[in-house]
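What follows is a set of structures for review.
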Structure P
Amino acid sequence: MRKALLDILICPRCLPQEYRLQETISEGIKEDIIEGTLTCHQCGAVYPIRQGVAFLDPNEPAQPRTQNRYETTAVVASYLWSHYGDLLGDELATDAYTRWAGLMAPGPGACLDTGCAVGRFSFEMAQKFDFVVGLDNSHAFIRTSRELLRQRRLELALPEEGLLKRPETLVLPDSWRTDNLEFIVGDAQALPFAAGTFAAISSLNMVDKLPQPLVHLAEINRSAKKIQAQFLFSDPFSWSPDVAPEVQWLGGKMNGRFSGRARDNIIALLEGKTADLSPAWKVERDGPIWWKIRTHSNHYEMIRSCFIKATR
């Protein structure tokens with residue numbers, strides 16, 4: 001973990017109160033912490049740093065969730081193709097991540113990519129902002145992202161059919177800056193950052209995967225600067241009671257709060273038409289972006305993700 005993060009990290013267990021974490025470094029290399037801990041002296045929580053990865057998920061800071069599908073090799077491979085298929089020269093890949101990146105104006109300050117998965121949008125934002133943090137609660141995603149960050153290349157084994165796999169080598173473009181980027185394990189519903197830290201924040205294809213999506217938006221609102229900030233949201237709104245109870249959905253239902261379409265409800269939230277998010281955002285653009293997930297060479301899932309770009 002880069003030492004540059006120390007000034008902005010807070011204890012996610014103590015939210016909404018903000019208490020700085022105290023670092024103990026047992027092994028470091030220049031500006032990186034390889035082994036150590038981050039301790040909250042208010043609640044006593046201890047968050048480990050292991051092999052350069054900071055584990056700041058307040059629910060399970062140290063143990064990988066082996067029962068979670070996002071920790072499996074197959075899903076990591078699927079997301080790597082989804083994020084970087086165009087860099088691999090695959091004619092079936094979409095340009096979704098370059099299109100999302102194109103919606104963000106470059107500027108000074110830090111950027112946070114919540115639910116970063118295997119990191120493509122974070123790498124894109126590193127070309128536009130002074131410092132970028134990618135956050136995800138999947139240990140496998142974060143370790144993969146950090147390996148690509150350190151090595152600038154990654155050996156892949158893409159499933160072809162059954163037990164057959166196709167080897168590929170992913171190489172980042174020579175022109176891409178990577179010295180201003182870090183990836184950490186954390187919870188998008190309890191962001192471990194001080195209020196008003198980020199000049200830009202993203203939430204791509206994850207709000208319908210969270211138990212408390214409104215809490216996630218509130219955390220983004222808290223962590224963003226009150227002025228001169230950008231927010232990029234995108235989601236297919238695949239609501240499921242297996243992920244969150246219907247009462248927590250931000251759309252896709254006929255009755256109760258947030259009935260109707262989620263796109264309309266989230267725009268209303270951002271524009272301050274409810275009392276949930278303050279100060280309000282100005283929605284500049286919205287529309288669809290198509291992206292793909294690849295399971296194997298004969299099985300793809302095409303997804304229509306609805307983006308909303310807002311500033312304040």
Structure Q
Amino acid sequence: MKNDNETKVVNDLTKIFICPYCKEELKKNKELICSNCKRNFHITDNIPQFTDIDEFYEEKFIKPFRASIISKIYAMLLNPRLQYTNKVLGKDKNKNVKILDLGCGGGNYFFKKENSEVYGIDLSVTALKSAKTIYDYVAQADAKHLPFEGNHFDYILSWDLFGHIPFEEKDSVLKEIRRVMKNKAKIGMFIETDQQNDIYTFAKRYPELYQKYFIEQDGHIGLESSTKVIERFEKNGFKIIFAKPLYTNLFIPTAEYIKRFNNEYKEKSTKLKFFINLFVFLKKLKLNYPISFLIEFVGRKLDGFSKLDDGPIFLCCEKTNQ
């Protein structure tokens with residue numbers, strides 16, 4: 001049986017979205033047309049496109065975060081991003097609230113709960129075709145220009161977005177996020193940062209490789225310290241509720257080691273080469289999951305003893321009256 005959202009047809013997109021640039025209402029013909037600035041926006045598979053296709057992201061991060069039994073067990077035990085997201089939502093996750101997933105990729109089944117109304121934006125139309133089977137409404141848009149009325153959302157959720165935003169655009173993005181949030185609305189974000197742990201210390205010894213495999217590979221062009229991130233949010237009218245450092249030590253998923261170091265890096269260290277080859281071998285035998293489970297279990301326990309700037313952070317904050 002198909003997901004209800006998969007068969008859902010939104011007949012009037014003008015009731016949901018506004019022009020992201022001048023914030024005026026839209027009219028619909030074959031396309032969406034701004035009633036004020038007259039910009040035209042294409043519609044693809046009932047997905048409004050408010051920005052140009054970004055070829056870098058079009059085929060990246062397109063798989064949905066699924067709520068399978070294995071995923072649920074993993075999430076309960078080892079996924080701090082989901083654990084903290086649930087803490088942000090609290091009891092409201094099953095109530096009639098509006099949630100915006102910024103940089104939603106292929107969507108997240110854990111974000112869609114009973115009576116909640118979930119919206120997703122992303123740069124990738126390919127990813128949004130998946131996300132629209134989970135969420136109520138999706139649109140191709142960037143975080144600087146959100147196609148929503150002000151004071152619209154009770155919660156803003158985001159995993160792995162803020163580190164992709166250029167430094168010079170971060171404040172503008174936060175101002176736009178704040179605009180669409182209701183008073184006292186909350187943000188729950190997992191934010192990639194410029195880290196001070198042993199992994200990053202080693203990686204930065206080789207600037208060209210660091211640029212290639214830690215920055216350019218995923219588009220992490222806006223990495224800054226967790227301390228700087230918090231200062232930025234506070235400056236832009238948010239009250240910090242909690243900030244938790246995650247993945248702060250050597251005990252990270254084996255897949256992450258393979259992704260970052262199964263390349264020229266492993267020739268820089270005999271120990272690293274041994275472990276990378278071991279992790280690749282275990283992956284071929286499909287033994288990487290139980291090994292990674294044990295590694296992460298230890299790592300997540302140790303995160304609680306780490307300093308704020310030792311890893312990426314999960315940030316929970318609230319819109320103030322500023």
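Rule-based calculations on the coordinates, nothing more; no lab input. Bear in mind the structure is a predicted one, so any value in this text is a computation, not a measurement. Cβ atoms are built from the backbone, for glycine too; each structure is taken alone.
Comparing distance in nm of label points 7 Å out along Cα→Cβ at positions 167 and 207 across structures P, Q, which is largest? Going through P, Q one by one, distance in nm of label points 7 Å out along Cα→Cβ at positions 167 and 207 peaks for structure P.
When percent of Cα pairs over 14 Å apart, for residues 183-262 alone is calculated for each of structures P, Q, structure Q gives the greatest result.
As an exercise: FRET efficiency 1/(1 + (r/R0)^6) of positions 135 and 231 (r between Cβ atoms, R0 = 30 Å, to 0.05), calculated from one structure in P, Q, equals 1.00. Which structure is it? Going label by label, the one that fits is P.
Taking 52, 47, 38 as the value of Cα extents along the principal axes in Å derived from one of the structures shown (P, Q), identify that structure. Attributed to the structure labelled P.
When helix-only ellipticity at 222 nm (-39500 (n - 2.57) for each DSSP H run of 4 or more, over all residues; to 500) is calculated, the result is -5500; to which of the structures P, Q does this value belong? Derived from P, not from the others.
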